[in-house]
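Enquirer: In the part that follows, the structures are each spelled out as structure tokens.
Coordinate-derived values only; no laboratory data. Note that the structure is predicted; figures quoted are calculated from it, not measured. Cβ atoms are built from the backbone, for glycine too; each structure is taken alone.
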Structure I
Amino acid sequence: MKPLKQYETRVRRTYTGGKRLDAFLGKSHCENSFYPEDWISSFCEAKNKEYVKNEGITRVECGGKLQLITDVVNPSDFGKGRSDAGVLIKYLDAAERLGIQVHPTKEYSRKHFNSEYGKTECWYVLGAADSACVYLGFKPEVTREKFKDLFNSQDITGMLEAMHRFDVHEGDVILVTGGMPHAIGEGCFLLEIQEPSDYTMRAETTTVSGLVYTPEQIHYGVGYENMLDCFDYTPKSREEIIDAHFLKGNVSNEATYAKHTLISYLDTPYFALDRITCQKYTLNEDSFVTVIALSSGNMIYKDEKTELCRGDKYFISANCDDVVFKDADILICYPPKLD
């Protein structure tokens, strides 16, 4: 199977955004809406208040028409030893602060959702307003009891002050492990790579723009006490979070390309991410990968040349050998490391 071009799969969220994403994709009309995310190589549905069949599942071009990726990709395309993709990738553009939240660990998901996937994620900042920031982890003095009091009183200022605030800039790479309290600030445009889950436990009962969450949207039926148990209350200093969660990566230079390892399997076993700037780079992987173009360039497979535009994304099967990229700047997203 040749590389599958992926088309926009915009997903409704409870926050607004998308204008920066539209501009990144080269659209002539750019605006914010409640569709601020584009899901990439997604085999899972969005968990929204109103269920829409297949919402979130990526659309690809195959046989001259658009189809769901789940109807096109076979198990063998994932690679030997793999039965599913094991990863979800998104463009995420926040025009308002996202709510204070946490995602489950694998253990929490097994116990409460009968799922083998938690939701560890990582953000690669593609663009940021001057005031852009994120909130990560509780300050050392915050206990479950203190945070429960803040939640019960819906003291939003108090909850934000309970977490560490960090300014963010284009190029930052931030690892958010399952259980870590966090919030994405206004003006953040990210590529997010994560475990394939849409479970988000919320600490705010109303969004910044005034939408009211139902109890199901806050705790997915597990109850408020179990929702509070999803948060990790381990004391962490600001310096500890910077050291463990702001990834530094490394760069290696070869004759025809430079590889910037943004996320390695030493950082997390759940996914990896490289940025390749090349005159020529040949892709040969045992597993499927997702390639995202950050600039114009060319992709060549079996003598068929495809022109790349910024924002283009491709699902490249494990059965695709010798995919060549020329004069390109690309991201390569990898699935979980096999045991």
Structure II
Amino acid sequence: MSNTEIHTTFKLNGISFNSIKELLAYTELELPDAFEFFSEWFSSKKYLTVHTSGSTGKPKAIRLLKEHMINSALTTSRYFELDEERISALLCMSPKYIAGKMMLVRAVISGWELDVVEPALNPLKQRKMYDFTAMVPLQVYHSLEDLHKVKTLIVGGGAVSNSLQKKLITARPRIYSTYGMTETVTHIAVKKINWLTGITNYYEVLPGITVEKDERDCLVINAPNISKKQIITNDIVNVIDDTHFCWEGRFDNIINSGGVKIIPEKLEEKLDKNIDQRFFISAVQDDALGQKVVLIIEGKKTSAIDFIGIHKYEVPKEIYYLDKFEETKTGKINRKKTFAKLLTVITKKQK
């Protein structure tokens, strides 16, 4: 298949199309975001312009070769055994971002029967059974009672917390946490997180991809089918071998407190079982320590937090509460903007 064809079994919201013109006419009226994507997808350009989510920095435009997007789509279909006939799938994320765009590519290339719905907290409510869908952790959390309607679920766009994973262990779908980004054309690795898949604490890369790490201990991805160059990330990892790794945290989030390097994401993982609200770890300048660890929690103070088992250097020196966290357009916590909001609140209180 190429980007100038529609698979013969492809359906969108139950409708088949005899031509690209028919597909564009339908989506222009009914699914404007999908229309915007398909208009560019079926154009003569060899690349597609996509935008990063902005969760780790300022959103930026990136050009992805359509050839690489097709390769990624086919790899996903084969890996999850979704290349058979009459595969039903649900797109419940925005087609404006790479995860949503790639669901459209997989469907039109592999001939899926795809339903497209507005992003919602529980997109499975009052819906039929599906072979495949992708969600962000917040959607999964609000869809727990309806997950049996899906055979295979991939979860991306943010880390799956320990507390959420515990709720998913006995869930009926095959559930995978994914690792990827816009630059890697969505996921390049998956982690099995429930009993139907076999639980692992590491990511396994998809076929045709290998990984290594650089001098910073950050992940380097070799994926010739989706990128002409090595992809060098800012993700700190423990590489088990060239096809398996454990994600530790972001290099640009490291806190140096009194000479001790602390990875916020690892500390958040330890604290997850003790805090029911959304939270994250950050740092503020300190005369003695250089940087001191602070805990930022969304909402009001509810109860005391247990720091037993947390190393003394990791225990937050301050705890702050904000009514609402700042988010990216894809629903992730925007740490930088939220922290800036916190500093504004602190400054006002000091005046």
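Enquirer: Where does the value 19 come from, among I, II, when relative contact order in percent (Cα under 8 Å, 6 or more apart) is the thing being computed?
Expert: I
Enquirer: With distance in nm of label points 7 Å out along Cα→Cβ at positions 182 and 214 coming out at 1.9, pick the structure among I, II it was computed from. Walk me through the numbers on the way to the answer.
Expert: Values: I: 2.7; II: 1.9.
Source structure for this number: II.
Enquirer: Let me ask something else. Which of I, II yields 0.40 for FRET efficiency 1/(1 + (r/R0)^6) of positions 62 and 94 (r between Cβ atoms, R0 = 30 Å, to 0.05), as computed? Present the calculation step by step, with values, prior to reporting the outcome.
Expert: Numbers: I: 0.40; II: 0.95.
Of the structures listed, the value fits I.
Enquirer: Follow-up question, since we're still on this one. Out of I, II, which structure matches 13.7 when mean projected area of the Cα convex hull in nm², for residues 70-261 alone is calculated? Let's see the in-between values first.
Expert: Details: I: 13.7; II: 11.5.
The read-out comes from structure I.
Enquirer: For FRET efficiency 1/(1 + (r/R0)^6) of positions 22 and 126 (r between Cβ atoms, R0 = 30 Å, to 0.05), find whichever of I, II sits highest and give me its label. List each step's numbers first, then the result.
Expert: Details: I: 1.00; II: 0.60.
Answer by largest value of FRET efficiency 1/(1 + (r/R0)^6) of positions 22 and 126 (r between Cβ atoms, R0 = 30 Å, to 0.05): I.
Enquirer: If we compute distance in nm of label points 7 Å out along Cα→Cβ at positions 14 and 286 for structures I, II, which one ends up with the highest value? Mind showing how you got there, number by number?
Expert: On the way: I: 4.1; II: 6.0.
Going through I, II one by one, distance in nm of label points 7 Å out along Cα→Cβ at positions 14 and 286 peaks for structure II.
Enquirer: Assign the value 17.0, calculated as mean projected area of the Cα convex hull in nm², to the correct structure from I, II. Provide the component values of the computation, followed by the final result.
Expert: Values: I: 17.0; II: 19.2.
Label of the originating structure: I.
Enquirer: Turning to a different aspect of this structure: With helix-only ellipticity at 222 nm (-39500 (n - 2.57) for each DSSP H run of 4 or more, over all residues; to 500) coming out at -4000, pick the structure among I, II it was computed from.
Expert: Going label by label, the one that fits is I.
Enquirer: Tell me which of I, II gives 2.7 when you compute distance in nm of label points 7 Å out along Cα→Cβ at positions 134 and 278.
Expert: On the way: I: 2.7; II: 2.1.
Structure of origin is I.
Enquirer: Suppose you compute mean count of other Cβ atoms within 10 Å over residues 102-109 for every structure in I, II: which one lands on 25.4?
Expert: Details: I: 20.8; II: 25.4.
It must be structure II, since only it matches.
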